[in-house]
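Right after this note come the structures.
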Structure P
């Protein structure tokens, strides 16, 4: 089953929701370096899904999905660090990490599906 736009993709919707949650959770964070890095990483996930989907090449789309997946791994690392330094409680970090793992799995499934068509 195809889609008309990246806005139809559940993985893009979840990545956008996660971006909003990360931004909200860091609203009062005074560690501006980590905060900046985390917000850049989370925005990169949804942005690369969208950019890849708008390319007129399956190969390019897959490349951007790999970048999105890398950004998800980068953010997972940053969440672990944020937990260690006391920005997040363990329960909040666990919630974000699980969502990032699910998004990564969804991206991998999309990559696999697209790879079989190219």
Structure Q
């Protein structure tokens, strides 16, 4: 498991950065409904940066490991919604987050050659 993560380490890190940028971009789009076009444009910048970082990440890891990591967007979105938008996190959402994280860890660690 650690061997696979080590082999894809740089790609995994870049995918995490990509996910964070994409989620911040989407959050800014949501906030732009009240805050205006500047916030919306900032959202496009973050989202675009996330897409570019994702393309770079594919150079440093296997697609079968990196692509499933995009499901961390759901986890990050729930966290940002709770922290920034004060949305409630139900027990069902917590279970879903745990399942997603477990799946990502198993996929990232299961690609040993």
Structure R
């Protein structure tokens, strides 16, 4: 069975996922711009990290060209080397899409193996 149809975008995420990669002891922070599509306006009313032990985050509402946008700032909290994965769930007031998920990948490298330039 084949299903065909037009897919409409509900939200634009720039970038689509968060990657925090760097050396132990370095500050690693990434910002994601969350842009509601004009046809489907929404407000972010809550948030939750799946695990939350390796990341900190905050959400700020901003205005851009008379549109409401959001900035999600994600920071690495992991102190030692290793990889981790997490998901930040953003709760919206939209009945169409009450939850937006932002994936977070972390890769902390051993600072002793840092190349000397």
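Every number here is computed from the coordinates shown, using simple stated rules; none is lab data. Since this is a predicted model, take the numbers as computed values, not measurements. Cβ atoms are built from the backbone, for glycine too; each structure is taken alone.
Given a value of -0.42, -0.49, -1.25 for log10 I(q)/I(0) by the Debye sum over Cα atoms at q = 0.12, 0.13, 0.23 Å⁻¹, calculated from one of P, Q, R, which structure does it belong to? Before the final figure, lay out each step's value.
Working: P: -0.42, -0.49, -1.25; Q: -0.47, -0.54, -1.17; R: -0.52, -0.59, -1.26.
It must be structure P, since only it matches.
Which one of P, Q, R has helix-only ellipticity at 222 nm (-39500 (n - 2.57) for each DSSP H run of 4 or more, over all residues; to 500), as calculated from the coordinates, equal to 0? Going label by label, the one that fits is R.
Going by distance in nm of label points 7 Å out along Cα→Cβ at positions 44 and 60, which of structures P, Q, R comes out largest?
Numbers: P: 2.1; Q: 2.8; R: 1.2.
For this comparison of distance in nm of label points 7 Å out along Cα→Cβ at positions 44 and 60, the top structure is Q.
Here the criterion is relative contact order in percent (Cα under 8 Å, 6 or more apart), and among P, Q, R the highest value is seen for Q.
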